[in-house]
Structure I
Amino acid sequence: MLLTLLALIAFAGNSLLCRAALAHTQIDAASFTTIRLLSGAVVLFVLVVLRSGVSSGSVRGAGNWPSALALFVYAAAFSFAYMQLNTGIGALILFGAVQTSMIAYGLWCGERFAAGQWLGLALACAGLTGLLLPGASAPPLIGALLMIAAGIAWGVYSLRGKAAGNPLQVTAGNFIRTIPMTLLLSVLLSRQLSVDSSGIFYALLSGAVTSGVGYAIWYSAVPLIKATTAATVQLSVPMLAALGGVLLLQEPLTLRLLLASLAILGGIALVVLLPAKAKHKVRSTSARR
C-alpha cells in the first residue's frame, strides 16, 4: 500500500509539475516535453538494467514504434494542454478520457455491462460534458480538447501494453523510441524556444522522478494488489492533483470542478466495481479476422 500511495502521488505530481512549469516559468511546452521524455528514458533505462540485469541492447529493443507514438502524443498534448488548464481540471479531463476510451474499447471487443455499469458510464460522460459546457468557470476549449487527446493516446498506450511482456522494460524501450519524435517537435517549434533554470528543473523532476521512478514503483506495486483495487485507487489521482493545485499553486476549487469530479469518478467507480454480465458467445475482433 505504501508503494501504491507513492505511485499515485507521483502520477498526480506529473500534472502539478507540468502546470507549475508552464504557468510560472519561462519554459515552452515543446521543451518541457523533450526534457521530460529524455530524462524519463535515461532513468527507466538505468532502472531496468540495474533491476533486471538485462543488456542495454535488450532495453533499447523493447517496445515498438506504434506504442512509442501513442506515448509521445500523450506527453506532447499533455504539455500543451497545461498551458491553459488548471491542475485539477486537466487531471480530471485526462483521467476521464483515459478510462472512457479504454471502456469503449472493451465494449467494442464484446464486453457486456450490467445496468449499473451503464449508469456509471452515463454518469461519467455527463460529468465530463458538464465540465466542458460554456460558462464562467468552464476550461478553455482548446486546452480541454488537447487533454482529451492526451487521455485517448494514453488509453491506446495502456491497451497496447497489456500483453507486451515486462511492463517496465517495455516502457523504457518506448520512452527511448520517443526521443527522435520529441527532438523533431522541438526543432519544428524552435522559434518558440524558451527555457529557464526553474522550468528545466520541473521538467527533469517530471521525467526522472514522477514519470521514471513513479512507473517503476507502480509496476512493483501492481502484482501485490488486486486488479480491481489497482483500478479503483487510481480514482484518487485527479483529486490529489486538484488538492495540490489548490495548496501549492493557489488555484481555485470551483463548484463545477467538484460536481464534475463526483460524477466522473463516481461513474467510473461503478463501472470498475460492479460485476459485469456473464459473457455470451461474442466473436472477437481476432476471430472475425
Structure II
Amino acid sequence: MPHATADDGVKLYYEEAGAGTPVIFVHEFAGDHRSWEPQLRHFGQRYRAIAYNARGYPPSDVPPDPSAYSQNRAADDIAAVLDHLAIARAHVVGLSMGGFATLHFGFRHAARALSLAVCGCGYGADPAKREAFRAEGVATVELIRAQGMKAFAARYAYGPTRVQYANKDPRGFAVFLAQLGEHSALGSANTQLGVQRERPSLYDLTDAMKALRMPTLVLHGDEDWPCLLPGLLMKQTIPTAALAVMPNCGHGINLEDPDQFNRIVGDFLAQVDAGRWPARDPRAISDSITGMR
C-alpha cells in the first residue's frame, strides 16, 4: 500500500486518481480517505486528485502517544504527502478537522497552496462555547475508551449537524456510520486529545488570516450551526476569501450533497486556474453602510 512518511516517521496512507493539476483532500474527524470517494471520482476526471488518511487512521500509522498529534502536525502532514509525491504546489480541500488543517497549511506552507477550500470549519471556535467544546472532547474520549468505536459512532453520527445526512440519504449515511465504527479507538481518542481539543480558536487567528493571499473558499452547510459565524469571520478577515453556503445541509457536506459540493468547489478551482480569482476591493470594507459617510 502506498504511504508517505512525515518528518517524525509516521506513515500516511494515500490514494489518488487522475492526472493534471494536483488537488489534495483532507478528511474530517469522523471520516477517512474513503469519505472523499465522490470527489476522487469527480475531480479525478480533470485533476490529479489525492486523498490520504490522517495519522491515527489505519492504514496510516497510529502513534500511541497523544503528543504525536497536534494542529501543526496535521498541517505539516499535508506537506509530507505532497513531498512524497514530488508535488510543489496543490489546491487543498479540507472538511471540518481537515478544514482546520487546510487553513493552518495556508499559514505554515503558504507558498505551496494554489488555493484553500476551507469547508465545515468552526467547531470549538466560538469563545463563549470553547470550554463546552473541550469538555465534549473529554466525553468523546471516555466513551471511545469505555465502549469502543461502534458505540461511539452510533451516538456521534446522529448529532445535530449529522441528522440532515441521515434524513436525506439513509443508504449513504449507513456507509458513513459503518466506516466510522471501523476507525481505530486509540487513534480517534488521541486525535481528540491532541488535535481537536488543543487547536486554537479561529477568533485568535485573525492576524494570520489577514496575511493570507492565496485564493480561499469558505464553504458550509446552512444547518451546520457551529460553523456559520466562524465562516463569516473568515470571509471578513481573509482578503481573498469567498463564502458559499449550501442550503438545507449539515456538516458532512461533501457526502450529504456531493453534486452541489463538487460544483461549488469545481467552479472555484476553475476560476483559480484561469487566474480570475479576485482579492477583495478595499473599498468594500467600510464603517459606512451606503458609502455616504
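Just so you know, all these numbers are worked out from the coordinates, no wet-lab data involved. This one's a predicted model, so the numbers in the text were calculated from it and none came from an experiment. Cβ atoms are built from the backbone, for glycine too; each structure is taken alone.
Taking distance in nm of label points 7 Å out along Cα→Cβ at positions 43 and 131 as the criterion, the largest value within structures I, II is that of II. When mean projected area of the Cα convex hull in nm², for residues 115-154 alone is computed for each of I, II, the one that comes out at 4.1 is II. Have a look at I, II and say which one yields -23500 for helix-only ellipticity at 222 nm (-39500 (n - 2.57) for each DSSP H run of 4 or more, over all residues; to 500), as calculated. Derived from the structure labelled I. In this comparison of I, II, the computed figure 18.2, 63 for Rg and Dmax of the Cα atoms in Å is attributed to II.
Calculated for structures I, II, FRET efficiency 1/(1 + (r/R0)^6) of positions 67 and 139 (r between Cβ atoms, R0 = 30 Å, to 0.05) is largest in II.
Hey, relative contact order in percent (Cα under 8 Å, 6 or more apart) derived from one of I, II reads 19; which structure? The correct label is II.
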